[in-house]
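What follows draws every value from the coordinates through simple rules; no lab data is involved. Computed from a predicted model, the values in this text were never measured in an experiment. Cβ atoms are built from the backbone, for glycine too; each structure is taken alone.
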Structure I
Amino acid sequence: MRQFLIFTLLFLSTIHLYSQTIDVTIDWNNSVRAIPEYAYGVNSPANFIPSYSNDPTFMRNLKLITQKKGFVRLHGWGMIDKNSPESWLSNGKWNSAKIKQAILPLQQQAYKVMINIPSGSLGEDDYQNPQKFAQLCAELVKIVNIDHQLGIEYWEIPNEREQGFVNPGLTVNQMATLIKTASQAMKAIDPKIKVGGAATAWINIDYLTQLVQATLPNIDFITCHTYAGDCTNSLQKIYDNAQFAVADLKTLRQNINSITGSNYLPIFLTEYNLSYQGCDNIQSTKGAIYDAIIMTESIKSGIDGTCYWAIAPYSDMSIINGDHLDENAYLFKTLNTYFQGNITKNTTSDGSKILIYSTIDQNSDNYSFSLINRTSVSQNIKIKMLGISPNNLDRYVWNGHNNYLTEATNWSNLDNGNISVSPYSVNLFTGKLSALSIEDNEDRNELVLHPNPSNGIIHLSSHNSIKTFQVFSSLGTMLKSGEIESNRIDLTAFLSGIYFIRVINEEGTISTFKVILK
């Protein structure tokens, strides 16, 4: 009897988890942050090797994943290991010819490259000699940017050499001395470059905060890493760790802002993965969920770029394997293609289950949003949208059954904005702004706006007195507001394009319309 009662309670609990509706709101009229140009990047140690940089198949796949947006970070301990095919060293000196062959294809195709110099030429202990390390860094800057004119702007030093992670590790003051010494030597060669670090092994808030205080003004950006653990962790723990990491990044952002004030200092998460060792989950849709949480939530939290570890066909952690792309590789393609422009304001009633990310981009004509279900059960979601009434959307789904699906979704066929998402899944939706219809209002007969499209003079007809109006760009920026006179709004000074007009009547009722100016 007792076992039966326990089973019944567990069953009812599961039903409750499934049936409870989560409320999500997206305010397309309210932009909260421009998406940084380095938002969704990758590490590509394969590009240390000229044969990969010049391989059409590999470079085609790299382009598909990155869309030439986000960093391609060149990092790997093989860079300074004479026995590795990635090595750029020959007899303790930089191999100028090999370096040019490796970087030139990236430069010619306009990739955004960051070069990490992890340590010195004699092994992993060389970071303890700031002068020697600085000389080595300056020599590489000269080869890359002066001798070969490759124009690499971002340089990161060192890699995971902090006290508490390696022994001997650098204290905050020792790391500050290393970065200051190297930065000065490197900028003496090329003053246009940006030098940052310290590429700490985890989001060490106190260490990095103190490092900024000790290093300014000789540091141009901050970098750190995060991994969810090893391959033995459960999915729940992996996704919990992703959100813990994002919370730490948000705190770090606040700390750095309090130090630098108006002198903004970028923060980049230059390595992340659900495990620091290879396992099946990395290349699967389960890995895509972790990656999606890190990328979208980090950018929402004020981080300026992320770099997935790693793109290298010879690695068991790569999402490119020969000419084959793993399922989660398409997550990067979709984010870099559609999730650009500005992040819009959004809320979820239960962030422990459903995470929401929404963007709008007038330049590419896209509006997009993602729903991440980080739980082991399906979730019912009711979505309220302000400023846009969707119609036909493309939907991309990565779910816990290792399925990557694409489908078309007609929003008008949904039950009043209700949608169900499968367990452990990422759901990305995207549509075209130019394909939108005028947003439905509660009573179409009460307020009519015409003509639409318009040459600039908008007329309004209503049973109630209309008081004020606001005009927004499709990015959510308010462009004009005022009292409505003679039941018309004059937009003749505006350029052709898509705008949103918010009208408020004497009862305080708000109606929003999408208007096209010819």
Structure II
Amino acid sequence: MFSVPKARVFGVLATLAHAAFLTAQPEPSSHQPASHLDQPILFNVRDYGARGDGKTLDTHPIQNALRACADAGGGTLLFPPGIYVSGTLEVFSNTTLDLAPGAILQGSTDIRDYRLGSDFGLGRNYGVDSSGEGTLAGLLLAHNVENVSIIGRGTIDGRGDEFMDFSRAHVSADFDAQYTRQREAFRTASASLEYGPVEPKAHGAGRPGTLILFFHANNVLVRDVTIQNAPNWTLHLQSVKRATIQGIHILNNLLIPNNDGVDCMECRNVHISDCDIQAGDDDFAIVGSEDIQVSNCSLVSRSAAIRLESTQRAVFQALTIQSNRGIGIFHRAGRRTDSVLFSDIAMRTTLIPGHWWGKAEPFYIAVSPCGHNSCEAVMNVRFSNIEVDAEGGAVLVGDRANPIKGLVFDNVRIRMRSPDPKIAGEVGGNFDLRWTATSMENAIFKHDIPATYCRWVQDLTLRNFDVNWSSGLPDYFSGSVECEDFQGVRIEGLREIRTAGSNNPAVTMRRGSGLNVSNSTSLPETQNLLFLDSVTGVRAPGNRAPR
């Protein structure tokens, strides 16, 4: 037996009458126990004392409603139109949060209203038990749960701006300006306030944690809601099996650091579709996960649209991307990244100052040394049917003992665009290998920018690969493909178009073996197609403008 204050049982007809907030229904009798699946129970947060006036702190009434829902075996927690201000809320199994149109669940701006992450078993092990920056929990947290949904046309608002100091730039000592092309001018540009990131108050201790966190959960659904103004990570799935995220809108301030859109770590069987995500930090950060599908999404980021690490069997398709770095794959430790597909993508990358990682690379893969010769890092990744406007080049850097293996670029067209001249002069012409760099010397450093650069790769294929260079580019741009220390590179149908007068070969290959270049051209035909230095096993049939 149980007693639920003002609970209402509803079925299909009650669901259809949702917008009218439902007329009262009889409470279940003692011989008819509530069933979350057969006879969902509706709990209205206002019935538990929530004011929804945008002023009153509604944490306790909402938490009481969540506990009543859990005590009843599950049900739906309804937020009618209104603004519900709250601190940390714990969500339990078999619960659906339903935000009606006009309902806003709004995070409190008083940092004392947020609980410690350690209260829920969170630690500081990245990809395992940590979430966001700092030690606090955020607004919604579900730990050790199953069958939890967040649905509706309402809004979850983290009020992230309230926790930021917009007069100070967010910087850290993860590079040494002396190795960059611009030296001190680069350091100055990295403290940009115009492009961010800005500094969280109290050096990060004064902001809540991840806005919405599922931590060790099964059967998760997030659908239709708008999630905005996250002060930290936005939506984090940690150790989640079977999740669907569909039709959500994430609208974050592009100046705020660490406000990732969707983080998916140690997850299995996750499907994400029909979303638009705007975040200062990565739109997707997927780490240590398997069987992931992302489709039909629009992505905007000051960092990477997609960040991947130690992930296997993942598909990304039908995406639009506007970002600093487009697609990034990293490897520092742990499992390899294997069997990943990217297809049908339209992308624009833009060079920006500020302390964001990335230099407008449309494709970026970087591997740290693993410390022994038996590890595998990144292999069997395919990019196909992709249109790119880029202000920086692709960077593919493996490790001497652990090369990137089996990359395929098929039907990829890159239009190399000139960055804003002021920004190019401040930060352009550098490689950015932070996170996988082994020293300050190779964190951010001066380097000419080809459309595609690779080092320590094995079995790389570029097929039907077009590079069209615009006019008026900075002098630090070079050729279309440059590879060093490689084993097995196949270039089939490269087509380079650039302005007359350039002395850069289309393809430059150094210190490698097993090169096959076929059916490739560099236009105008006076251009140099191929330059080789210490390369063995070369085949170059059917090309034009060879050297």
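For the read-out helix-only ellipticity at 222 nm (-39500 (n - 2.57) for each DSSP H run of 4 or more, over all residues; to 500), a value of -8500 was computed from one structure; give its label from I, II. The partial results should precede the final answer.
Details: I: -8500; II: -1500.
Among I, II, the structure yielding -8500 for helix-only ellipticity at 222 nm (-39500 (n - 2.57) for each DSSP H run of 4 or more, over all residues; to 500) is I.
Could you figure out which one of I, II the value 15 for relative contact order in percent (Cα under 8 Å, 6 or more apart) was computed from?
Values: I: 15; II: 8.
It was calculated from structure I.
Taking mean count of other Cβ atoms within 10 Å over residues 331-338 from the coordinates of each of I, II, which one would give 18.5?
On the way: I: 22.5; II: 18.5.
Only one of I, II returns 18.5 for mean count of other Cβ atoms within 10 Å over residues 331-338, namely II.
One of I, II was used to calculate mean projected area of the Cα convex hull in nm², for residues 83-362 alone, giving 15.8; which?
Working through the options, I get structure I.
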